[in-house]
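Asks: Next come the structures, one after another.
What follows is calculated from the coordinates using simple rules that are stated; it is not laboratory data. Computed from a predicted structure; not experimentally measured. Cβ atoms are built from the backbone, for glycine too; each structure is taken alone.
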Structure P
Amino acid sequence: MTNKRQLKDVFKGVASLLFQTTPIFPALADLPEFSATSTYAVGDKVQKDGKYYKCKTAISEAGAWNSSKWDEITQNDVSAIALTPEYDLPVHVGDLSLNEGDTTVNHYKVLGDDSDWVATATKGDFDISFLVPTLHTAVMQMAYGAENVQAVGATLAANSGAGSAQTTWAGIGINVAKHEVRGTIVLLNEAKNRMLIIANAVVWAAMKFENAETDPYAVQFKGTMEATDGPDILFLKKTA
């Protein structure tokens, strides 16, 4: 029997939330069709006749399909995941949560039998939420789309609370549009030796400024996790 000491394997103490817009498991259906006029390197992926393949022998001269140089695949390769985060987001300590809702058990009964005739289950929804207290242009563009963020300037008349002379101001203007933010979430622990990855997060932004006396302006990201052609959640340990 494996005892509880041997089973102790925990992930805790999140120190960083990294985000990249590039999926680590691109949809296999989006892979390019094999081309007899193209060359391929080991690891390249294609689709042909409704199936998906990964090149196992480099093809330096274009030519007809040669099945001996390809391995059929049904999901993405998990042995060579590329992580290239674009953001190390300043997430508020008390406002990060990843939760899978409770499973709903569906009871089906028949006359004369008090126990379930058959039972099925519906999985709960997966919810992602984190709060980012910043006005940085890069985060605003991520939250609302680059097309909805623009540079703006203004002047403030004298004796309007900013001094006795007219003042000039510069910043950004935001069209608060609904914008889907899709990508990969990477959580690093404090020791930087473990990570938790959400492979296909989909979140939307909302402005938060509820306690102006003590809290800065922030952007709340909320959403879910969509299925991928690979693992949905990954737990990794540093090996080198």
Structure Q
Amino acid sequence: MSSPIDEQFRAARLKIKRANKHIAEAEARISILPNEYAARIQVDPQSGNDFLEYGISQESEHIGDLALMIGDAVHNLKCALDYAWIGALMKHSTTAPKKLYKFPVYPTRELLEQALTGGKIHESAPGLYDLIVSEIQPYDGGDSSVRAIHKLDRRDKHTLLVPLLNVTFLHGLQVQNPGGDVHSLDWALTKPGPYRIEVLKGSKIKDQGQVAVTVVFNQGMPAHDANVLSVLSQFRQATISVVELLQGI
């Protein structure tokens, strides 16, 4: 029969496993995003002229779904850190107050040290204290992944982690004018759209072309402008490493 301590670390690994599912869901959703982009011929209600509009459908639910998947992945990784930390406390310290039963993440090393010292961790579990402060380093200037997981998880409790679609390039879009001439458009894009360009009245879309899409964390978030899938993979590996360190000490 497994001990309560073993159960804590088992629970941490189950949370990582759940995070993996959310990351896989996000990856699958991102892979189909290019199919959501489309070119349309619209009529300007002011001038009556035709224009080509290109971008992702405003009715698309993919962005909201991605925000939920990212938030769920981050939350499960944060829970894994919490569970592993509680397991380490149960193994090495019987004096830690309940307020320390969350994986300790602080803006500075000094604040981390103060919190752990206030909970007598440096006395009851000096090895654990040194591991957190000097090796795992969950503070600004230390392990950026662990700190970012903490920040993003807190943010997700108040607002969705809405990603940004960094559309990089549109290739091979073809428009045929009323005279039968076909024009190809290659655009360097920096946002989901819509992009608009005036075309001859009666023009038609001949080929939708292909678009390259990268999903990044939005401005104002930790890891902003970084590729979402790469960052989540980095977060996952950092969490696995921390859980292993806490269990192995």
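Asks: Which of P, Q yields 131 for volume of the Cα convex hull per residue in Å³, for residues 51-130 alone, as computed?
Replies: Only structure Q yields this read-out.
Asks: Quick check on the output: -15000 is helix-only ellipticity at 222 nm (-39500 (n - 2.57) for each DSSP H run of 4 or more, over all residues; to 500), derived from one of P, Q. Which one produced it?
Replies: Of the structures listed, the value fits Q.
Asks: Relative contact order in percent (Cα under 8 Å, 6 or more apart) computed as 21: which structure among P, Q?
Replies: P
Asks: Taking distance in nm of label points 7 Å out along Cα→Cβ at positions 3 and 179 as the criterion, which structure among P, Q has the greatest value?
Replies: Values: P: 5.5; Q: 8.5.
Result for distance in nm of label points 7 Å out along Cα→Cβ at positions 3 and 179 over P, Q: largest is Q.
Asks: Also: Match the computed value 4.6 of distance in nm of label points 7 Å out along Cα→Cβ at positions 19 and 67 to one of the structures P, Q, and report its label. Spell out each step's value before the answer.
Replies: Numbers: P: 4.6; Q: 2.2.
It must be structure P, since only it matches.
Asks: With P(r) over Cα pairs in 5 Å bins from 0, in percent coming out at 1, 5, 9, 11, 11, 11, 11, 10, 9, 7, 5, 3, 2, 1, 1, 0, 0, 0, pick the structure among P, Q it was computed from.
Replies: P
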